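Trainee: Okay, got some structures for you below.
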Structure 1
């Protein structure tokens, strides 16, 4: 098994262009969109909170904007019975009933586990119960599994004896086991791989059946965490594509730790990165400003563009960065980011992003057409802010 996985990882670029290789492209041809409980509720999430989030996705219009997954993170697990079957704890009285409720809203339900014996919060993981848990999830009607390494790291350390190559093989094998178990259920379940960055999961995530994989540590609800994570994604675009996405972690938009401009940068950067858009706020108490940021149709269209290309950095000069993302039909999304603590004038040449004079520019946050002059475009970009454009010839 390990030798087969290693061979798959070695031929990763071939896999990216072979849609039938692992069937990943059958799920998530564009980055998944939805909501996850962790950023706001943490270990306190309940059945009622998840139902409330599902209701809010519908009533707010977020479902119609593309947010369809309602994902329960850590701390839902109870104990295993005498046959080893996992049961939810008393915060979740009936997982099948919850899935039915979420499905009745035109949404999908996600859940969380670990390849280790314990989750990050110390609850029951799936180690040694992969096939059993996958069957349970399928019977409940689960549509998405976030699989987080957590205590599996202790097993890797013990069994690898300090050999980094062996450690990577054990790591991959842990995720491949669950992937095969999910496939065996016959139910389409999105597989979200969460592995420490030092294992370079972007190089092998697709080979073990991942539809998305975490490329960073946990995000925090402040600018420097978001910016460090988001801008560190430069250079990873070649590993992403339909059915397999780099995941720089969930959105913090609306949780209160950043300014509106910083949250606008957050949404713009994740859209350029073709990142999963998984909201992490309390959907039942959103401000109109938060809802507008999360549901901007033009920005979501950048993230969800059917070409399935992740964007990348074009250039960086001091605190100023220019990024672009190829879009279907020959257009590009172009983002001018200002990482400075004050407003800064920025400009770029159309030729920097592959266009000639006469190109059409639309500001995606204002919805207005703007104009380049003499082959360049200039704007005053707010502190920690962004100007996000759609450019076409």
Structure 2
């Protein structure tokens, strides 16, 4: 590593430690993710078997079932598209993706955005070609294909970098993307080094806050509820990303899926479903397409919610909304149905409050001082209060 490179890394972490890194998104980056990105990601539902046909099929499904109209516009290939580099060092896709430019054109013609994946290391997590030493070439190749989002996954980067170098490593690719002249949303998957502290200065529009999620209640509840405290790092142009939506993946029941979706929306998290939409149940699809719950995530104020009360397995979360109202989640992490009481004072609400049930899309009426309801095991009641 050159002395100049060491100086950049050292200065980055000195500023990080001093709390001097700005959390305000700048110019073009802010325009790329003014709201939490929404879309489909290939990884958990289709995995390394993903093909050009799979990607096109999911775009067509989202166009037909109304997901696109609700905001699910990114269609992301998460790995396993990579082939070999030619004699000039230019990356080419494998045989499952015969023409990336044509695929990008197909997605764009239907109103979608095209997402792709790489690693700053020599290899990706699937031991395919990474971008190490080819950042400028790959950025231009992605731009030529019409890519709109790049997920950058650490993977084998530990072979050539230390975790302390992560901010400078990310910024190197971000700057290469900028030089292409094409706006490309930059999604960081370097969740082990507190990326919320340095992500904006490295050009990140969203960053994974944890390792890979799993479609189990234990993992989803652990990751989701420990996002509390990160709200000050999120906002328009830069979002905390606790990973994809597992709704429709694995064996989560309806209440667990609702908790997952509801909590991600209160967190103003990116909503990237990863289910195989050709096989998803009507029940899971209804959760993913619940318009009033999605509106909480996509609220233009861009405020990440936080926990305001906790008692045993019961948690109350609140997210301020642009119209002055508040989204409230009453979460029961326990193993039996339990009554929960929302004290309006705890949520900064007036004495008299009008409540709406967001899942049912139904007004509940006007209440004084508090509201009490039963919350099912592993479930959530989602309210709008004003």
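Trainee: For the read-out mean count of other Cβ atoms within 10 Å over residues 149-156, a value of 19.5 was computed from one structure; give its label from 1, 2.
Mentor: This figure was derived from 1.
Trainee: Tell me which of 1, 2 gives 0.65 when you compute FRET efficiency 1/(1 + (r/R0)^6) of positions 133 and 301 (r between Cβ atoms, R0 = 41 Å, to 0.05).
Mentor: This value belongs to structure 1.
Trainee: To test your reading of the models, identify which of 1, 2 gives 23.8 for mean count of other Cβ atoms within 10 Å over residues 261-268 when calculated.
Mentor: 1
Trainee: While we're on this one: If mean count of other Cβ atoms within 10 Å over residues 165-172 is calculated from each of 1, 2, which structure is the one that comes out at 22.6? All intermediate terms of the calculation are to be shown ahead of the outcome.
Mentor: Details: 1: 19.2; 2: 22.6.
The correct label is 2.
Readers should treat all values here as calculations from the given coordinates under stated rules, not as data from a laboratory. Not measured: the values here are computed from a predicted model. Cβ atoms are built from the backbone, for glycine too; each structure is taken alone.
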